[in-house]
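What follows is a group of structures, each given as structure tokens.
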Structure P
Amino acid sequence: MATAGTAPSGSPEPEHNRQDQTLLLFARLMEGGQEDDETVAELGKLTKLLHDDIELVKKGEPSITSVIDGDCVDTILCYLDMRQPDVVRGHAAMCTSEYLKAAGEDGNKKLAEFFHNRVRRGTYDDFIVAFCVAATIFPIVPDLTSELFLSEGFLPSLGPLMRRKWKSRKVETACLEMLNAACMNSMCREAVQKYCTEWLEEIIDQDPEEVVKELHHAEPGIQEGSISMRRHSLQVQNLAAVVLAKLRAVQTTKPPDGTEPRVQAATTSVEDLSKMFTKMLLTNPEHGTQSSIEGLAYASLQPKVKEELSKNKEFLQTLVKTLEGAPPKSPLTYGALSIIANLTVFRPVETEEEKRMNQLKAYANAAGKPQPEPLNDHEHTTERCKRVFEAGVVPILVSHSKSGSLASLSLIISIIHALSTTIALRGQLAQQGAVRLLIAAWTALPGEEQKVRRTAAQALARILITTNPTIVFGGNRPIPQSNAIRPLVSIVAPDPDAETRDLLPTFEALMALTNLASTDHETCHSIVRLAWDDIEEQLLSPNSRVTTAAVELVCNLVQSPTDAIALYGDGKAKANNRLKMLVALADAEDPATRSAAGGALASLTGYEEIVRAIANRDRGPEIVLGLCSDESEDIRHRGAFVVYNMAAADGEAGKLAKEKLLAAGAVQILTECAKKSRRAEVVEVTIQALKLMLEGK
């Protein structure tokens, strides 16, 4: 039997002991001197207690945050210090996040007190911890951190700190990492631009050799250690450049009243920053890779920068190699992918309405007709895509797509989508694994990521339009061809959530499905089963190219006898209506549509029921004979084949077809068709059809 005050063996501890457990964990964390794995374990236990506390409080349990005072908060936050091991800092960040969720306003108040107290003390150690805490919690509680960051007098105080005679690289690094994180917030970014731009440029422009010369001139015999303490390190210079690049990414606009912006144009341009990052990446990869990649991710948004980077073969090879060795789901991976995405992104195609609206806006702003950036045009972007592809990026993208984050996968898809715009690259994309990547990504992406899924499906469509399906889906590790059908079908219907109606994905999906449907009847049946309603809707599209693509797909689908009969030949009302529509399309104004419809009818008229339906349709025989009178020899060929099939049909259907065709002038039309045609196969089928007509006559 359990004694008083203890829990029976194997039963849970009383809930009020959660506070005792919390205090015990804090006591151990405050002691210090533990091994890193012990500290991580204690932080993990505390994180779980805080996580569970949120739900338990909802059930009426007392919160453990009531026993967490300022000293306890101080303990957790000090583990965010950059001088702590990364694994400890990571667990401390998770613990801080859970504490702020559980403690609410009281937690925010204690955090603010910690920050202000540390900054007020003003020692190097205090600055390091305060800046590290601010940098870490910016993504966790952006509103609170922005308020601390923008508190009166804080930002102006950073200039004198960074300009001190004796430098602390850790203070400078922590400060710049804080500014780097703060730039995610627009108000903070504007404040950094106002108060920090000048000394950021001073750091970047510092010439280490000039600093040494000046110090030796002012203080002969000065020691190297003293010199090192009085100049900025390369790492600090690179970090300052990253912050400045983020400021340049969002330029200060001129106020409506016409006055000049409060911050004048900087002497350090984005192009200058880009060159600095590139040099650091190429010459000092051990210390400059992360910050250089992050800086270039912003700098490469500028057309001049992306053009220069794409022409630098050494840089592209280094970037691809960096991406290859970057850990999955890391900032380095995301940064490298961002650069590649910026280099390859095409300018969105504007509709005529959008072009007119943009011109009107430009005139209203007295800016004249807008001049698009020439370096972002289709030709320049295509060349950049070719250079990136030649650097060997695709196999690395395939590798990262298997274990990357959702954000990284989105970038990978956008890059493949851009590369697939260039027709000459599509076959090589397929060879290097892009088809497998896109199908797997479309399948794995959650349903709410519709935009990314549609982008993946469109890239897949582009590749499958111009490649041989038997090669793409063959090889040593074949992909089932059926796996590509659902992604393609998903973009046949236009995006219902798009502000403007973009029919290009629809057109490309229809073309890709047409290519797949040319392989076997099983694929045709799968397409019909999954997409027929959407395909049929596109037959009536106001866009002639979409209509043609839809009819061409139908032409291939009806090569399957089962589907041909089910769709057009079962004698039911739906089948008759579909046939009427197809015959009408054979009389369309667009030659490509007439040709595709003629091809479909050439296959369908091999079935007696369909021959009878066309013969009985009002103007059916006239439309068929109209194909034989077309200016295009290809269309005449298809028309003559349809007439031949109808006239050669067995039984009552063939007899009826001959009568209706003769009444519509078949003999004269076929005679003219034979005279106009030059290709032997066209003349031959026309003469065969004419013989059948004359026999009937």
Structure Q
Amino acid sequence: MASAAAPAMAQSSEAIELDSLTVIGEYSDTGYKSERSASGKYVKPLLDTPRTVSVVPEQVIEEQQALSLRQVLSNVSGITFDAGEGGGGSGDKINIRGFSANANMKVDGLRDSSQNNRTDMFNTERVEVIKGPSSVFGGAGTAGGVVNMVSKTPKNRSFVDAGLGLGSDDYRRLTLDANQTLEGMGQDSALRLNLMAHENNVPGRDDIGRERFGIAPSLTLGLSDATRATLSYVYQEDDNLPDYGLPAENGKVLPGVDHEAYYGWRNLDEERIESNIATLTLEHDISDRTRLENKTRYTHLDRDTTISASHVDRDGLAPGHYKPAGPQAYRRDVTTEMWINQTHLTTRFDTAGFEHELLVGAEVSRETYDRTASNLGLGSDAHPYPDGGYDLSNPPGRWDGGTTYTPRGANEATLNNQALYVFDTITLDPQWDLSLGLRHDWIDGEAIDKESDERQSTRDKELSGRAGVVYKPADNGRVYLAYGTSFTPSAENLATSGGLPRGNGGENLSPEESSTWELGTKWEFMGGRLGLEGALFRVDKDNVREQDANDDLRLAGEQRVQGVELGVTGQLTDAWGVYANYTYLDSETRKSIADPQANGRDPVGHSLGNTPDHSFNLWTTYDVTPDLQLGYGARYVGERQVASDVAATVDSYWLHNAMLAYRVTDNLSAQLNVNNLLDEEYVERVRPRPGTASRSSAVEIGDGRAGILTLDYRF
């Protein structure tokens, strides 16, 4: 070509000017495998991060049509769910490695309101689970780990993705994901809009409806080559019939109870939620080695619920009959507001022959909680239940008697948090990295009973740390050892319940403290497309809050969870993808002052509640042809204790799911999902009490079999 062009070039001295051509696109060949965390606090790739981080990618979420956070997290072993209580939500009562993570939910690295129930992931790109005590990354209350939901943001390409879903149990869903680049409005500017409208009945339950709508616009503006601003807003409203499960005793549904029956009052119970979240992110590249980022978010959440517990009283009634026990038609109208700001600076530099990747930052937040409670007097002398009770196998489901509105108090609370943190990853030589982190938190909380003007306040300050060393025996393999701490203050759930622990100055008790050791290894194969990892870990909580014989709180308990994590993620072949993980948890109460007579067993030496020894998750797909894909999923959760101080257990279960996807045209695809393929009846969410004849416990069973057909049009 050069020799042929030489004569032509010699004949003309004029330059040839070609039209400019801009190519915009994104390419990823890693399948399910994620290379990096979305959090700026993890400066290294996940391969070089000395801890277990499970990432549920967008591809898995779409292939499973996983809608809620609970459905997404069902892909991660070592996670269980508690049942809802008192209008506080069900799906988001989450345990990681045996410890509660209810108040440890983050969106794009910023703490999310603990009142949010996250029923729909329509604006979520992926979910990251950072396991083990990690207050240095997430702040207070991270004994088991942290969940970080990563939002969809504007992309540097234009596209429209419209989806229509139809299925069993009156399932109907519409979605729109549209992205438009903004030429002439700065560098790499773009606008993105996500819309969602959804309704369905809960599979396996009798016409328990769920309706919601959401809109999420976001705008990125390139203010200069070095400065970017992203403004996003998410609005979602939910209108649901709240479902608090089935009456149970010792972890089992009571005999004679119909699993489809509803033990509340359809004409009284309701759940209405409105969520508004606005976020501004500013990024500035000071140089090619130094970057500054600031995020500010405002959250306003209204949650108005009228709920009825599914506990029953069978004492003194004929067999097969009951009267409701626990709160009935109990209303809570809760408003929470949260401001949070996070600023951090990342930089790379060399000193004394070592390369540093340093991050320093600060976080400030303020969350307020305002609750008004009331009930309608069901079961009172004015509005009694029938003398003989109701048929346990056929609850009425509607209240035909009178009601009397009775106020039940009003509370407000304020939770303030300030934190400073610093992380440094030091490359000691090509084979060794050292990761160090420190965070100092200042937490102030106040709870007010607005009727009596009784006030409780708490104040804590705590230093958290984490250290890890990474050895690189090969380009594709790592071995690491890490140690970290976390703390759980009295104010952890202040913005969820509106109150502080009571009894013997419980609000002033020092924080619970946890620590972890983790030894692990990570390897990549198939040119980086397949990842294998494993870890041994131990988590110790040394000063657990417990009630003594006088019902006073003391820091007297000790708990330990140790175990094994195994995972495989990525492409086994070009056509075969796999996302699988297994967790073994050996949990134990090592010290307790709980009264063994209260529940019949000393908890010492027994497993923690709702913490199975074994759990396993698998999702795999195979491309039969370029246009046809098959998918299969399995989930196993082993037998678990209802609570450590009772002998009752919840049965183990297996679930199986299937998927068939077909690309009809270059733009149109169809996907069929069948969840709970064998229609397994199983207990998914548990209350930590065994129940009695006069007041049963309750469990929430998992969704029954459901089929969903989704049509997706992309251009």
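Quick check for you: by mean count of other Cβ atoms within 10 Å over residues 404-411, which of P, Q is greatest?
Greatest value across P, Q: structure P.
The value 13 for relative contact order in percent (Cα under 8 Å, 6 or more apart) was derived from one model only; which of P, Q is it? It would help to have the intermediate numbers written out before the result.
Values: P: 5; Q: 13.
Only structure Q yields this read-out.
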Match the computed value 1.34 of Cα Rg over 2.2 N^0.38 Å to one of the structures P, Q, and report its label.
P
Per distance in nm of label points 7 Å out along Cα→Cβ at positions 332 and 564, the highest-valued of structures P, Q
P
To which of P, Q does the computed value 1.2 (distance in nm of label points 7 Å out along Cα→Cβ at positions 172 and 276) belong?
P
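Supply the structure label, taken from P, Q, corresponding to distance in nm of label points 7 Å out along Cα→Cβ at positions 300 and 316 with the calculated value 1.2. Don't skip to the answer; put the middle values down first.
Numbers: P: 1.2; Q: 5.0.
Going through each structure in turn, the value belongs to P.
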When distance in nm of label points 7 Å out along Cα→Cβ at positions 76 and 468 is computed for each of P, Q, the largest belongs to:
P
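Determine which structure produced the value -22000 for helix-only ellipticity at 222 nm (-39500 (n - 2.57) for each DSSP H run of 4 or more, over all residues; to 500), calculated from the coordinates; the candidates are P, Q.
Values: P: -22000; Q: -1000.
Checking each candidate, the match is P.
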Structure (P, Q) behind the derived value 5.2 of distance in nm of label points 7 Å out along Cα→Cβ at positions 340 and 684:
P
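Read-outs throughout are calculated quantities, based only on the coordinates presented, and are distinct from any laboratory measurement. All of these numbers come straight from a predicted model, not from anything done at the bench. Cβ atoms are built from the backbone, for glycine too; each structure is taken alone.
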